[in-house]
1. Figure out for me which of the structures 1, 2, 3 the number 24.9 belongs to, where mean count of other Cβ atoms within 10 Å over residues 165-172 was derived from the coordinates.
2. With Kirkwood radius over Cα pairs in Å, for residues 285-332 alone derived from the coordinates and found to be 11.4, which of 1, 2, 3 does the value describe?
3. Can you tell which of 1, 2, 3 yields -20500 when helix-only ellipticity at 222 nm (-39500 (n - 2.57) for each DSSP H run of 4 or more, over all residues; to 500) is derived from it?
Structure 1
Amino acid sequence: MTELHVTEMRIPAPKPDYRSQTCPLRIPARSRFRLRSGFRSHLMEYGLPLLLLALSIVTTTAIGARFMHNFLSGQPAVVNEGDLWPWSWLLQHPSRFLLGWPFSAALLGILLTHEFGHYFACRAHGIRATLPWVLPAPTLSGTAGAVIRLRSRIPNRHALVDVGVYGPLAGYAASLIVVAAGLLLSHPAPRGTAPALVDFGEPVPLTLSIIPRLLSHLHPGIATFEHATRHPVLIAGWVGLFITALNLIPGGQLDGGHILYAISPRWQRTVTRILPLALLVCGFFFWIGWILWGMILLIPAMRHPYVPTDQPLGTKRIVLCCLALAVFALTFAAEPFAGSSIRSYLH
């Protein structure tokens, strides 16, 4: 009889069923940090500018709706305090909001054109910069203007001139178009019009005197800025000229400060020290807002950073600097708002 000895028996292990099991995806900590950093970077790069622009569309359209309502009624843009804070008026009839889009589109178009002039000048010279940030604010225009933030240094004198000049030149060109369209849409003010709560000072910027004369050859009888019932588009053009002039003040890190620094860093530092006192005097005699701008120039962050100026400017940049000076002369008004100086308030 044969004996069968079983010394070892191997039972094959069952194959794992991957369909019924889930395997968690483990991402290294360093990769997770990079993903979060990339998301935050894109949020700041695109999300913040879009959010600020959306809010600015709301605020400028709200102000523009009230301006248009008064224009259609044959009144000045600002007749009472409610015109500067129209939210309750808009909530009563939300459809009124649509009245404000011409003012909003014209003004935001000017601001974005100005800032993209800076932005593309930065790109041309390899300077890292953010997209334009349009700042919503409870002001006469519904915005505090627009800015871009430089994320790398300006490398040389030529780049400094281009970054400083192309913004105001682009914004001024856009303002010219808007002012011309606004004058054509406006009409002479009738007699007996209600007095304006906020009115523009005289003399007006030279641009607002020149354009009506040029347009009168094509459109006889066109109203001048001073004697017109102003369409909201014309007011947007005035705001564009005003912002251009403010940016060309030759001090600090304003556009005019960049340009003057490129011409002479020593002159720029001297003018920046004198300007706050000069603007204080202007605030007493012309517009109280000049005092605020003088205080802004005293902020340490407004000190101009070092930029190499060893290379010559060259003919092209000298011409650009002269154009910037001409634009400043064409847009500046010592008294942008009538009766708004400290002297006027004291009287």
Structure 2
Amino acid sequence: MKERLDYLDSIRGVAALVVVISHIFEWFIEHNTVNYPTLVHLFESINLGRLGVIVFFITSGFVIPWSLKPNTVHALRNYAIKRFFRLYPAYWFSIISAVVIGLGVGVNIISVDQVLLNFTMVQKYLGVESVIGAYWTLHLELVFYVLCAFLFAFGVLQKNNYLILLMIFFCLSAVCVAVVRYYYNVKIPTIMPFGLAVMFYGALLRNYFIAKQTELRIPLIMLTVFYFICLFVASNFYYQEGWLKWFTSHLAAFAVFYILITKVKLHNALAVYLGRISYSLYLLHSMVIGVVFNIFGDFAYTEYGFYLVIISVLVCSVLFAEFSYRFIEKPGVRLAGRYTRLFNKRDVRSA
């Protein structure tokens, strides 16, 4: 089991690292296009940030549904407590950090009301901008967690037919969203339904690769083809001339995830470590990028500055994430365990 968890941690680490590097490169391009024609060409062909996020989503689908175990007393309550303490403390710390630091990739602080509503993690659904742009993935993760809870409550979370139907539903929803945006200019992002689709796809992959449900082989092949057909159609409506970049980003993400769970399972200490701090790394790196570029100033855009910025951002992001993981995330996880045990003991006594 430890080995299995190690390589899943490694996948998260790889995804987080890709997102960080993507945002570094985006800052270079945004502030000095002329000096970086290779990066411009790369980002015209593929969006590395989207690649990393899709790998995150598939991994969530691969892992999260199995934290709800059938025939476990108060499974939903324990699940809610553990999810809350896993997500919110580090998330709140990132908001406070963004307010204090005040700059970074996608950092957008408008008002006190905006900041306060961000503490709910559902601000986007309330029509409020996120303090950090990267929070959009958390909004989607929350929806997936709630859907998993509902499916578990009705006893169908582990039933492949329901997972398949949900993936198909969200793929078709994405196509509908893209068509509506094209004809009526209603700005609803297709990544929302596509993100949910890949999470349920990840759940099916888990059943195939880990639970050895080999009858899923053909359905998974068909679902993969169906996903990319829907992605092709939706991207053409949604992005029009720029559709290929987003299509290749998703295709690369599927390929990376498949390779990392079959051909190249990473168990080395560095990859596993990056996976363990990946949540904090994802939340905090944008501010580190802003600080480093501001410190380096114009030197960042020189030949040597380019490499020093990358190294500095990676090292400082890891250190910042380590601080958050050690003093925010881990205590939160311990607190979740304490509360679940406390509630379980009370239930035993009352019985």
Structure 3
Amino acid sequence: MLSGENPYGPASHGRANWGPVWPWMCGLMLAASRLTSLPFHFLVKPPPSLADAGIALLLWRMLGLRGHSPRTAFMVALGYALNPVAILVSGAHGQFDAIPLLLALGALAAFPSVWASAVLLGLGIATKTWVVLLLPFFIQRPGDLRSRLLCGALAVLPLIILLLPYYLDSPATVREHVLAYSGGVDQGWAAVVRVILNLVHGTRRLGEMVPPGWMLLVGKVLVLAGLAAMLVAARRRALDAAAEGVLLAFYIASAGVATQYFLWILPFAHLRRERWLVVYTLAAVAAALGFYLVFYPEVLFGFRSGSFAQAVLHSSARPAFAAAWILATGCWWLVCVAALAALLRAQTRPAA
């Protein structure tokens, strides 16, 4: 970025698989790192942590507008701010999913204003493309065709405008690494199947888990089927319930669930004060800790832990960490199944 190269070009080796907003921010933080001598891995963490704080404030505001007492609104907002999944993803891992998540929650808060909600959703999609999972449910809500077309156009326009120069320069890599990105096989059913396949084929190597093509194809088909089913099921439900439902369906179906994706559903589950939230958090934290201990111990112990992180990575306890990770991610997946079943069984609520 600082040298003027295309962050999506062949030289990037597919490392940039998001919209252009985060590469620009990384470029600014790298420049700040060079000016201040503060480490880059430190500077990337405040923006998503600030976004988490914004989510907590927005939850407090939304619950107040929905008629909840100030104490209830405060406790729910505090619960999100102190949720260990959010702390692990933003504060330890330094992943930036909280930024598009704040924009998505802002779009929900701005609804039924088509312009405001679509623009906020579009900025979220331009930051990280997973937010597009929510777009069909926003398009579904306005009553007339003109409003629906306007909502869809405004929501995809920011990504098109920001990504177009890079696409014209390197169309193949943008298509492969951004538009067709399938996530990482960190968690969920695909991670369990991948480990089983490794054992069946006689290898216990726990390297980068690149899924076979058939697994990605199955995951994509299941995600599309889940999205279609939720569009039908959510027609007469509140928009926050629809968002929660499609994210749960994605967790259950997708073959590419990266660990940071655990964060996505938390604001919606806190907003709806779901009973399963505590169990979800416990399972997600256990699965995240197991994954980090097996593959990236420096996330937990610091990027300057050096030899200690390497000792953890090559320790005799690694198979035990791997077993705990697979058990925990299986439990997390079952929690998602139970949560979606509870959501679908719930009495139909009026649309938000």
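1. Source structure: 1.
2. Going label by label, the one that fits is 2.
3. 3
Each value in this text was obtained by applying a stated rule to the coordinates, not by laboratory testing. Predicted model, so just to flag it, every value in this text is computed and none were measured. Cβ atoms are built from the backbone, for glycine too; each structure is taken alone.
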